[in-house]
Structure I
Amino acid sequence: MMKFYIIFILLVLSLIGCQPEKEKLNAQKIVDLAIEVSGKDKFRSADISFNFRNRKYLSKGNCGNFIYTRIQKDSVGKIKDVYNSQKKLSRYINDSLITIADSTSNKYAESINSVMYFVQLPYRLNDNAVNKTYKGLDSIKGKEYHKIAVDFDQEGGGTDYQDNYLYWFNTEDYKLDYLAYSFVVNGGGIRFREAYNERIIEGIRFIDYKNYKPKTETLKLHNISKAFENDKLELLSEIKNENIKVERKNC
């Protein structure tokens, strides 16, 4: 009987050993899967326009290169800022090119890039200056998430390269549902964003965010998801992108 039992155990172990090893997930693999399910790699070769806070934004993808445009109106007329992948910004007022100081140009470029960054997530998490670290599993509102921390190289990381981010990807479908970040400009702080209003347009997932801040200044970024669940955050604003239009192209 004992001999039969030993043979049975060895047989089971051999069968287990013959099965292919389940692929281990890491930060890069999770981000790649998230980009795939959200269709955000299509930003490389699509023209996208949307309205955000009374301004119109356009993203023209050209097989990895890009041109971002922001259009607004004020007392001087129509203002158009054009920023490209060569990191050059041009400003037009009523269709006439004007000269602006480098410091002003950088400020406008960072403002445009910031809006585009959040719209294009998680695609932008594969930018060259991004460093990703897998932080394990976390639970928010009864759902399980892969938690990934992100920081940036100074070279190519923009003026806000010292900011730190956290991203939560659903373990079932790899969709980005939450993100948080700490920032140092204007006195610093922490923000937590909850995705809502999902819509799929030409195969691309677009979401809006509920934007929260901590009720106390002592909260640390790594504790932000628990603070959200324990009602220790307050709603600051809603990040809404409206009138989204997508025109797909081929590289």
Structure II
Amino acid sequence: MRSVAAVALGAALLAGCGGHALARERPTGPAFTLLQMNLCLSGLSSCYGRVAYPAVLAEAETRIRQVRPDAVTLNEACEGDADRIARRTGYRVRFSRVVYGGKLLPCVRPGGRGLFGDAVLTRAAVAGAESRAFAAQAGPERRRWLCVVTRGGVDVCTAHLAARSGVERPANDAQCGELKALLARRAAAHTVIFGGDVNRRAPCAPRGLWVRTDAAAHQARGIQHVYGSRALGSPAVEVLPAAHTDHDVLVVRAHQ
């Protein structure tokens, strides 16, 4: 039988080795949180019936105040609505306008909300932003990506990929490939986090980026994704219910 002293020595050695290893696995840096929402705000989509405008904006603002994310990615947004959400919650905003049927699309019911597209909101100051259309397109909507460089040291990107049904189906796989290449290029130079509705369950993340999804959602589960650089470690997922849009809210908390 081992003596008490031997057991104590073994415990001390374990704490000195395995204990340190466990400590390295625990999140130690400041948290970085991203909140992803698809708000169905165009006024034209079939999901708009449940939006109960402006209730959808109040719901989005409430979630942002509750979570206090470092960044918010918005799909199916309107420029004026994104500005309002950012202003009321204290965030900076950059917007990417989407061409539909050969022209920019004004949001309706009610009008006066600006043009349709995607947005990134950040707590950190914005150093720059870039947005381009995907090369692959199908159907009336020209899908785009948007990336924002923040002074907090993290690039925040979003995109709303083509649907995997109807006339848009051929474009989804190709846009996924383009998104993967885009994120790989940016991740080679910066810490990157992406949030978006990719309209698919298979991820579009390049090698080296982790993947989290809204697979636990009650609505349209598994198609909103967040990808991040490994500099943002220990990513944890939370899915929050949404009453006024057809997607639940995806929250991912990581550590720098």
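If Rg/Rh (Cα atoms, Kirkwood Rh), for residues 72-167 alone is computed to be 0.99, which of I, II is the source?
Clearly, the read-out refers to II.
If FRET efficiency 1/(1 + (r/R0)^6) of positions 88 and 104 (r between Cβ atoms, R0 = 25 Å, to 0.05) computes to 0.50, which of I, II did it come from?
Source structure: II.
With distance in nm of label points 7 Å out along Cα→Cβ at positions 200 and 216 derived from the coordinates and found to be 2.6, which of I, II does the value describe?
II
From I, II, which structure was percent of Cα pairs over 10 Å apart, for residues 192-231 alone = 74 calculated on?
The structure behind it is I.
Taking percent of Cα pairs over 24 Å apart as the quantity of interest, name the structure among I, II where it is greatest.
I
Where is mean projected area of the Cα convex hull in nm², for residues 128-183 alone largest, in which of I, II? Intermediate values should be presented prior to the final figure.
Numbers: I: 4.1; II: 3.8.
Comparing I, II by mean projected area of the Cα convex hull in nm², for residues 128-183 alone, the maximum is at I.
Throughout, read-outs are computed from the coordinates displayed, never taken from laboratory work. What you see is a predicted model; the values in this text were computed from it and never measured. Cβ atoms are built from the backbone, for glycine too; each structure is taken alone.
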